[in-house]
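Some structures to go through are shown next.
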Structure P
Amino acid sequence: MTLSSDLDHYLTHPMVGLDQVVIGPDVLDSVRDIVASLPEHNTIALLTDEDKYTTGSGAHLKPAVTGLLESLGTVKTVVLPGHVHADERTVSAAAAGCEGADLVVTIGSGTLCDIGKVAAGNRPHVVVQSAASVNGFADDQSVLLVNGVKRTAHSGWPSALVVDSDVLQGAPAVLNRSGLGDMISMFTAPADWYLSSLVDMDRGWSTEAAMMTRRYGAELLGLAPGVGASDPESLSTLAKFVTLSGISMGVAGQTSPSSGMEHVVSHLLDMANTARGKDTAHHGAQVGVATVVVAILWRKMNERLHAGRVGTLRLPDPADAERTVREAFDWMDESGATSNECWSDYSKKLEHLRAVDAGAKIRDAAESWRAHAEMLQGLLGEPEAIVAALRAAGAPTRFSELENASKEDDVIWALTNCHLMRNRFNIADLAYLTGAWTMTDVLAALSEAEQIGAGL
């Protein structure tokens, strides 16, 4: 069993709608063969942004792909302007621009791919990755901005991914390092998913989906120096990691194998920057930094549960909970749309936890925690090892090292309030509801992160 063989194997999984993945050197020309094999390809919508993509060998990516496609049919280029966000207006503009085409070819980042999945609808969608920056290329879901809140929505599988190592080598190093950061979430997100299954949330637990990339965790950590050096072989391996990670979310039918507390913190930081009129940090880089703090919280809570020292889980009164949510998010927009959206999801979570008597479930789990700890041992990573890998890749380990870094107060705000955003249960929920995620606890976790070269 290897990373490559698992990737080939899971492309045939009944839950996976991705037909073809081509990763390696000199594979860009396969775009033409893939499109030519489609039943209809007379009119091709080429969706991209205003950025210029240059390969490691100096070729210009967009003209190269355009030339390949023009040999097959009429190419209608749709360019999304400025710094692209997957908000309602941008997604609508992309869909309108691609209307009438037989298929959509997207060139660009994970955000472009997310938009392309929606714009393509039921038509074939071929993605030419400009970097191995996130794991969201290879799934049937898109992260979209809804009322100013980042939400994951089902969209559609791409038909094919084309990932040329020369293209990856030409990408800014920060983007591929960001892909490593996104993959670093494997050391906390599956544990959050397992925890949520103890309170009957997130549509159950799948060891298969959770372990698809996690079993290769040591290989990922060892890949870090090569990613940092933009080594083509290392970048191709990273591309296989992010692709298999995306597929794991399709196998699970949700993002839980790769998205836990660390992703929610990143989403909140993006929302805060946007509300302040600032650009956002690179997603994966921000996730990697957040994962260190989450791993520290997990270690603390795991030790408490193992020692029988976890507090009683107490659910707040609905009126008090709504007040807390609105106090956390009302500052973000005058209309209250953001706090409305967050309360809509958080209230559902509280209703579920109350209905299943989550307090009793956590109490029962704590009494038999040794069995759960054995599972978690294979899921969680040590924060020190995470920091070492990020450093070896030249990736940020502190929030202040990120491009477009958030204010310290916003980082503390995001960590403190991340459990209030969505209808998912993670380690922050357990800590908060048992009295172990106060402002004092957040600052203590950041202080511990500081001691190992991470945190603020």
Structure Q
Amino acid sequence: MSELRDAIGILRETKNKWERRVPLVPQEVRGLVAGGIAVRVERSPTRAIEDAEFAAAGATLVDDATDCRFIIGVKEVKASQVKPGQAVMCFSHTIKGQSHNMPLLAHFMKQGATLIDYEVIVDDAGVRQVAFGRYAGLAGAHETLWTLGHRLAALGHPSTLSGLRHAVEYHDLAEMVAHTRELLAELRKEGPAALAPFVVAVTGEGRVSHGALEYFELVGAIPCTVSEAIALPTDSPGDRTLRVLHVKDSEIFVTAGTRRFDFARYLAHPERYLNVGSMYLPYCAALVNGLYWDARFPRLLDDSTLRRMYRDRTLPVALGDVACDIDGGIEWTVMATQNDEPAFVYDPATGKATVGVTGEGVAIMSVDNLPCALPRDASFDFSRALVPFIRSFFGTRYEHGIGALPAALQSAVVVAAGKLTPRHQGLSRFLPAE
């Protein structure tokens, strides 16, 4: 076995054609190199940040960086890339016992390697310290407007929103925002009565939802309350000003008796809460859903509610399910879509989902890799948050085990030198039999 280089290796992303992000950008690489840390970057023809930018920052461009002691990527690595004794940092998609990646986890252990997962770099309160959620919200809000505009056009109500491009087709966030603002300004002058009033609801209170709210602020939307949205006149065809309604968790989930919301109690006993979120939607042209959901929690829109609202024509024209839980918080989200075809139409009469914006049913945006749509901006943001942890890990040379690392980074070590760490021992039951 050849000796590993004492360097950081940045891998090219190969999972799919949309994955153009990078965990460290040239600005941070320059700082690492200046501090005496060698950085080797695999050449990539598709990465949002070009090879030349890394070379200018002092990195060494290579075809294969897997001979480095510490390698990093965005998505999970291939088993063939993991060398004995190596440390790897990525979104491994193993920490929930995902069956398709248990052979990869077993390979780390067999190789005596170390696995650090970004998803569990958390502070004392359990808040993630490096994440792409903000960009899921930014891109998801934009694709929801795209879906709304193109669905309305398909229904015979064309507007300037039909001129929106997909998020992935813009150079960066700034260009996407500038173009959207132009089209919204034109819409205020002339547009269909179907967008008067023009309210978009956003649900959730995490990074994704705040990313969506940030997008609407950037494009000039006016915040409004539930009572203000309800009071907007429907007989003013000249008012096509975009308003954004943030429907908070406390306005969606209430107890049957008190009609109150307590977050801690909700997490402990979600079965005691009712979902009244659908009552706000008849006043909205579109919904951007960023609510966290798993099987313990009530759905935001279950099948019966969706059918009732569809029958009564009170559903928003476009449902943007940024959370994208299949058969989850929005039960008609039955498939994930792609960045260049973000929407499908679900026909409740047949149960059939058709990619696009035409046909009978409801238009749903359900892209499951939204941060990839803004790869350059997302990479810069992620890199700024990540680089202190890179310095901490690489600086210790990992000679003193997990205890030498900052607490936030300790939680992210899934496998240490071939053994599951104490906080991740539960994964052992998912490992394939030897």
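Here, each number is a calculation from the coordinates, and none is a lab measurement. This structure is a prediction, so every number in the text was calculated from the model and none was measured. Cβ atoms are built from the backbone, for glycine too; each structure is taken alone.
Summary of computed values
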item	result
At a computed 4.0 (distance in nm of label points 7 Å out along Cα→Cβ at positions 187 and 323), which of P, Q	P
Label whose coordinates, when Rg and Dmax of the Cα atoms in Å is calculated, return 23.4, 76 (choices P, Q)	Q
With helix-only ellipticity at 222 nm (-39500 (n - 2.57) for each DSSP H run of 4 or more, over all residues; to 500) derived as -16500, matching label from P, Q	P
Label whose coordinates, when distance in nm of label points 7 Å out along Cα→Cβ at positions 163 and 243 is calculated, return 0.6 (choices P, Q)	P
Of the structures P, Q, the one that 0.40 was derived from, the read-out being FRET efficiency 1/(1 + (r/R0)^6) of positions 283 and 387 (r between Cβ atoms, R0 = 41 Å, to 0.05)	Q
Label whose coordinates, when distance in nm of label points 7 Å out along Cα→Cβ at positions 99 and 275 is calculated, return 3.5 (choices P, Q)	P
